[in-house]
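Laboratory data are not the source of any read-out in this text; all were calculated from the coordinates shown. If you're wondering where the values come from, they're calculated on a predicted model, not measured in any experiment. Cβ atoms are built from the backbone, for glycine too; each structure is taken alone.
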Structure I
Amino acid sequence: MKIETALILCAGYGKRLNPITLEAPKPLLQFKKLSMLEHTINLVEKLGIKKIRINTYYLENQIIDLISKHRLKEKIEIISDGKQILGTGGGILNLISSSEENDFLVFNPDTFWHLNYLSSINQMINMYFNQNIENILLIVNKKKSYDPRFKGDFGMNDNILNKKKNFYIYTGCQIIKKKVFDDFKKENFSISEIWKKKLDTNTLYGFESTEEFVHLTDLEIYNKLLENN
């Protein structure tokens, strides 16, 4: 079993990075000589995934322009959220609703997705298929976060996530099955609504990465990253 399509969520406003995101969308901010979006695309390519779908809304023409010049543009499809932003859940649903596939790898490009993630993501994919999971999140211990202010999102026991002792941070990468959206409509909602349903039935899974978690939390962190790299 393989995942054929990756989704990259690029619709958000990036308000915590104002004023620089008043002029450029957060996925196009530069780090280590490439935009955050390009780092994400490079990782997807190395994972051997054939197709990429990107959602857009805020300053979407800049993202469209970058992709139109990208060497992998033939494998990338851009799908707009439309007249209103759809949130993380609605954005994913809008991206997958026209697809006949069942399994999708999803990335938030505000994490620095470098190639050292290949091993842990491939292991997460194997676990997803081998255990017939519907939703699994790549997580990291909060001690591994570049930004020490993160309090953690989840606890975990035997790869099942919970909300007890929140030692783990969601990295911005997950695998999700299309059918978990069956009870949702294409409107503005957060992916956390689906996670809550899965948490309530002990069916939200996690896979721990050991990489340092570098995330563009806000302007303070972004400037610190630029100074130190």
Structure II
Amino acid sequence: MLQLNTVTKVYMGKTESVVALETVTMHVNMGEFVSVQGPSGSGKTTLLLTAGGLLLPDEGCVSIDGNDLYGIAPDERAGFRASTIGFVFQQFHLIPYLTVLENVLVPSLAIHSQDAETRARELLDRLNMTGRLHHVPSELSTGERQRTAMARALLNNPRLLLADEPTGNLDRDNGDIIMVTFNEFAQAGGAVLLVTHDETVSQYAHRSVRLENGRIVG
């Protein structure tokens, strides 16, 4: 489903450059949950953004379901991303003035569906958020915000989920809810790539990759 082939990304500063990714090659199959672990500054977030079509690599190729992600026009890439990829971020990125239900429905602005609200309600019910549908993010706990973000990522029936430290701000119980949801998504045939510094995530993943200084080391 996801293939990165000799991907390199360099950030150019005023006085020096930082190699965030160096000739990274890896893949994620359908039905597979892969975690990428490593310390802060190892290139994990850069890897995720590049894999998701949000950050152009300096070298190498990224393909999703056989499509060269950076070989298509930006508008086409945005549409492909909206229909194929779900993103879950550590900071949630919920819109503060929208309710939980409205936040989950945001992806339907890009991919119109007549049953979007029904699906949103079903997802929120699965994540134990039915009683919070009409609350805004400031009225939610940290775990409830992440569960809302999880439902939003799943709304358009993506085939690939990309997650950046999704349990970093959560207690154990809420973290388990999120990780079980990723595992169920993979068991249903989806592909999951999750980056984290949390070593306990490996118990949920089918395969773990170690990233240090922009390179895969194990």
Re distance in nm of label points 7 Å out along Cα→Cβ at positions 8 and 120: value 4.5 computed from one entry in I, II; matching entry is structure II
With semi-axes √(5λ) of the Cα gyration tensor in Å computed for every candidate in I, II, 28, 19, 17 is reproduced by structure II
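From I, II, which structure was relative contact order in percent (Cα under 8 Å, 6 or more apart) = 25 calculated on?
That value comes from structure I.
Of the structures labelled I, II, one was used to calculate distance in nm of label points 7 Å out along Cα→Cβ at positions 40 and 144, giving 2.9. Name it.
For distance in nm of label points 7 Å out along Cα→Cβ at positions 40 and 144, the value 2.9 is produced by structure II.
Among the shown structures I, II, from which was the value 24, 16, 11 of semi-axes √(5λ) of the Cα gyration tensor in Å, for residues 128-191 alone calculated?
Numbers: I: 24, 16, 11; II: 20, 14, 10.
Source structure: I.
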Comparing I, II on mean count of other Cβ atoms within 10 Å over residues 72-79, the highest sits with I
